[in-house]
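Visitor: See the structures that follow.
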Structure 1
Amino acid sequence: MKLRGSAMASLHDFLASSYQREHVSLLGRASIALLPILDFLAREGFSKKIALPSFLCPSPLAAICEAEWEPYFCDVSLVDGNVSSFEIDKAVAAGVNVFFLVHLFGNPNSATARLLEIQKTKKIFVIEDACQALGAWHNGKPCGTFGDVSLFSFGHTKTIDVKGGGAALTDELLLKEYIDSFDFKNSSLLRIPTDVSGYFYAAQKAFFADPDHSPAHFSGLVDIYRQSLGRSWNESWVDPILERLGHLEKVVALRREKQQLYREGLQGIVPLEWSENASPWRYAFRVPGLSWDQQRQLSEAVRAVGTNLSNWYYPTHWMYGTHGSHLEWTSQFSREIFQLWLDDDTDFEMVNQNIKTFNEAYQRFHG
């Protein structure tokens, strides 16, 4: 995308200097950047297989499938939901040389160092997903500075939410030029947008109606997500992104304060192991030992009194059609996970009310 005007140049310069990168590409959404990135890597001789967490937003998987790459799903840790060093080593042993490194929920991935260590002796390419981690730091550096290319999002519910837009940052000029010149019009990513939510909720309804709760009800859902990824960069996003980037430290500090309130006030939960330098997307925690039905019942009890609560995500490998037992931690994490809001629209009074509501629902649930 050719930069035009002082505001566009300012956004480019801010991102490049903040994340110590030479080149910035702006796109309609972050996940669509995977299409030119993976095409570029295939031309560079990388095997068309990419390691990614089995627990994350389905959009990256949809783009990976659209690029006709094979996903290699890594199990996640119950401690923080991120992929561990052990899983990275397994993927390397399986011959994977492209990794999608995710900082889940804005929590820096502690296995980052292991992946960078492997890069010293093997040809490994790292695509860093910092979409939920804007403002997070790890080992003295901001998240988004560790990958060969790093992705940020300014879309729905992100730390900076202007309802759309993403950025790909890299030091590799040829890759930046390839992203900017990529012809998305030849991709089915730019089809007429599909109502993904309708298909998703239909699959969810069938899943809970099935006494066996078969993951097969979600199988193939990734093909629906593939039809909804298309979006072009909108220059009207530039000014609000710049304005909010200027207040990023304050925004993250407030989120951390709200996170601490949740941690101190919620009962019956297992908090994730959060880095003190995280930029929490939502306050995520587990209620251990729940079945799928119990998670749903508790969630509905909380929502019934008007509290926003989510359980993202269902295992992503289900949507691809892989139901392997080797990803058992992901399934457990998914059925025990809860998230409560701590965004700009959630003030401290609301946080305290959310704590009260959840605790009362939890006590009734176990009463």
Structure 2
Amino acid sequence: MKNSVVVGLDIGTTKIACFVGTQNEHGKIEIISMGKSESLGVVRGDVRNIDRTVESIMTAVTEAQSRVPGQLNIRSVYVGIAGQHIKSIQHSGLITRKDAEALIRQIDIDALIDDMYKLVMKPGEEIISVFPQEYIIDNDPGFKDPIGVPGTRLESNCHIITGNVTAVRNIKKCVEMANLEVKEIILEPIASSHAVLSDEEKDKLEKENGIDSVDDEYYDIELDSEKSSNGNIPDGQLVNLLDPDGNQTKNKLNPLAAKDYNDMVKTAYDETDGKIEIKVSQGYRPLGSREEGCGKGFTQWCAWIKYKSGKGNRAAKPGTSNHGKGSAIDVKNCRRGSKVHTWLVDNASRFNFKPLSSEPWHWDHSSSN
């Protein structure tokens, strides 16, 4: 092929996908081929079987090559990474330039970023990516792009993505054993944002939310009892629950319950090698109103009306439900005696959840007391 190609490799839990693209005249990547295969050796983003993962990678790459007319020989790839071992931290960096009149160049920014990679991390963790979010030149903040600006002191507030050393090493090893060079390892949510969001949209999201990280800061929210009541908890005082792959779901709980729930989901999956996947049909349940009924989703009033009319399960009187405190969950596929129910009966107390005897799917967190 005359044009150089860019190849992305997505190593996921259910499939491995290889995408081949070329850059058009507008600087955008156009996909020209793709290949995929079943992921045989990966669990929740972690490589558990290197040989089977290598086999899956080679299958996906071979399929992508075969779909392009002529000869395409894929030799290097950009690899996406995700999983619950991924964390993030904020850190500021600084370099001092000798000539205050010289304009800042890309080499200065590269030096600042390279310096961030020298940070000492916790044992077992390594830095995957560094994202400068704002530059400060001679104590003057607010620069998105400092190139072309004179100054001596160049600082940056950086968002740093870290991952488990072993998990990252195993992914690199699998790719290299498939006779491919790893050009760069990229956090998959970041790669997705570059693919579908404009610069303006990314700036807006960054200002409003920052970049989500599932560390202790994720749960650093205080419930304000003066501004909330059963079924009327502001969205900012609730925390999203995570699925077994570490992705956010639409369901939420109060911070204490959410942290214990997310730890419980991860533990169940890890201790059973993926055989137990705890998923929730509903966590926090807003109050709603009698007049609205079920017109605005499954509120406490909706549940009560269904129960009283004989069309739904037993429900607490509106304003008294532990769902309204963000401290109760309804678990999917949790029939009495099922694998999920049995695991919860044996282990949920470790995470401060207890069952409701009349409803095997309903579990209350200790924060409801």
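Visitor: One of 1, 2 was used to compute P(r) over Cα pairs in 10 Å bins from 0, in percent, for residues 31-118 alone, and the result was 13, 27, 20, 23, 14, 4. Which label is that? Write out the running numbers ahead of the final one.
Guide: Working: 1: 17, 50, 31, 2; 2: 13, 27, 20, 23, 14, 4.
This value belongs to structure 2.
Visitor: Looking at distance in nm of label points 7 Å out along Cα→Cβ at positions 327 and 351, point out which structure of 1, 2 has the largest value. Show your work: numbers first, answer last.
Guide: Values: 1: 3.4; 2: 1.8.
Checked 1, 2; max of distance in nm of label points 7 Å out along Cα→Cβ at positions 327 and 351 sits with 1.
Visitor: Kindly point out which one of 1, 2 the value 29, 61, 10, 0 was derived from, the read-out being P(r) over Cα pairs in 20 Å bins from 0, in percent. Present the calculation step by step, with values, prior to reporting the outcome.
Guide: Values: 1: 29, 61, 10, 0; 2: 23, 47, 27, 2.
Source structure for this number: 1.
Visitor: Have a look at 1, 2 and say which one yields -12500 for helix-only ellipticity at 222 nm (-39500 (n - 2.57) for each DSSP H run of 4 or more, over all residues; to 500), as calculated.
Guide: Numbers: 1: -12500; 2: -8000.
Structure of origin is 1.
Visitor: Given a value of 12 for relative contact order in percent (Cα under 8 Å, 6 or more apart), calculated from one of 1, 2, which structure does it belong to?
Guide: Derived from 2, not from the others.
Read-outs: derived from the displayed coordinates by stated rules, not from any lab. All values reported here derive from a predicted model rather than from experimental measurement. Cβ atoms are built from the backbone, for glycine too; each structure is taken alone.
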